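Q: Down below are the structures I want you to see.
What follows is calculated from the coordinates using simple rules that are stated; it is not laboratory data. On a predicted model such as this, the values are computed, not experimentally measured, just so you know. Cβ atoms are built from the backbone, for glycine too; each structure is taken alone.
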Structure I
Amino acid sequence: MAVLIEGYSIVINKAEASKKADALSLLSSVDTVLHPMAVCSDNDLLRIGFIDLKQAKEFVAILEGGGLVYKSADGSEGRATDMVMVTQFGELDVACSWLSIQFSKLKDNTLICLATFNDSKSVKEVAFPKGWALELSLLKRFYDERIQYMGEHYVWVRSDAKHDVYRHKETGKEVHLLKLVMTE
């Protein structure tokens, strides 16, 4: 199984979290505070999504206070231990050996980012937040905000079936942004 990645998603390794009583207690207490559309899980992973990077980082700090380890010391970059942050465009902020990222499309050609526990071979099912609908989703809101940001700081260059390509106005660096809906 896999979990849907939307916005800035904190993905927690449930097996590691279950070894820490304080973390379990903390997760059960924040469950009532989080918006139901922000949370989904499968047997191995718990995903909590945020639109705002600052809020996501604040939540990571809360989880660290409960005993979950965000980064282990592994050179200058660090490695994800109990949890990792992933964007819906598949960007990981630290290396993570227990998580695999892949992209898929729904029947309506909506492109989605999925996270699976590393030993999962193929995705047969995806865990979505309860009551998930594209129009109300973090996925769409985050995408719309990113498109607005791209329009302010980048120049659109071209489009292919899955990506829009932009060039930064100052540096000239090209960025491939995953579309919300795949085109033929």
Structure II
Amino acid sequence: MTAILKETIKDFPFDWANLNSYRESFAHRKEIYLKDDNNIVEGLMFLFYSLFGRAKNRLIIYNNSWWDFCLDTWDFNKDEYNYDFEGKSSETQEYLKILNESEIQVNYSGCCVCMDWDRFLFVVLECVMSHRAPYSPLFCDVENEYFFYFHHTGSIGVYYKKENEAIKEILLKAYEEYTVEE
């Protein structure tokens, strides 16, 4: 089953974002943490649906290099990438399966849309929480000018250009149910 599809929008949609250092973006930033870290993957999935569930059908997902997301695809000694399943962690294998099944070409850089949020989120979060990947791809709401990503600390970093109604709704719920830091 196809979990993601390439989007017609290929480039990252926000010129105010600094993709080399998110903190240097010309944007507001909030870090939203889980209060309970018993099951971080499950908690972050619930956080996603709680804060962004209504927006999920308009989100696009950006990754500068979809196939290089997991660290164990890179052979440090040879300075080359290998996308075979052999020698990869189970988390990386599941992620590579998604790319293969979704027919995302090796070296694809750009945006995708999600067709199976449960599967995609679970696999990506397993990779991030097991340190197979440093952080998730970027989830973008173009209409409301914000993006967010998942971090291995059990948090989501949210960046937004201005506080519009969508951001106010997200932050209100975040302050009620989670720990929010500047």
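Q: For helix-only ellipticity at 222 nm (-39500 (n - 2.57) for each DSSP H run of 4 or more, over all residues; to 500), the calculated result is -7000, so let me know which of I, II that is.
A: Going through each structure in turn, the value belongs to I.
Q: Ok, one more. 25 is what came out when relative contact order in percent (Cα under 8 Å, 6 or more apart) was calculated for one structure; which of I, II is it?
A: I
Q: I've got another one for you. Given that distance in nm of label points 7 Å out along Cα→Cβ at positions 27 and 115, derived from a single structure, equals 1.1, which label among I, II identifies that structure?
A: Source structure: I.
Q: With distance in nm of label points 7 Å out along Cα→Cβ at positions 35 and 51 computed per structure, which member of I, II shows the largest figure? Write down the numbers at each step before the final one.
A: On the way: I: 0.5; II: 1.5.
Largest one: structure II.
Q: To which of I, II does the computed value 16.8, 51 (Rg and Dmax of the Cα atoms in Å) belong?
A: Among I, II, the structure yielding 16.8, 51 for Rg and Dmax of the Cα atoms in Å is I.
Q: The value 18.0 for mean count of other Cβ atoms within 10 Å over residues 43-50 was derived from one model only; which of I, II is it?
A: Comparing all candidates, it corresponds to II.
Q: A further question follows. Determine which structure produced the value 14.6 for mean count of other Cβ atoms within 10 Å over residues 19-26, calculated from the coordinates; the candidates are I, II.
A: I
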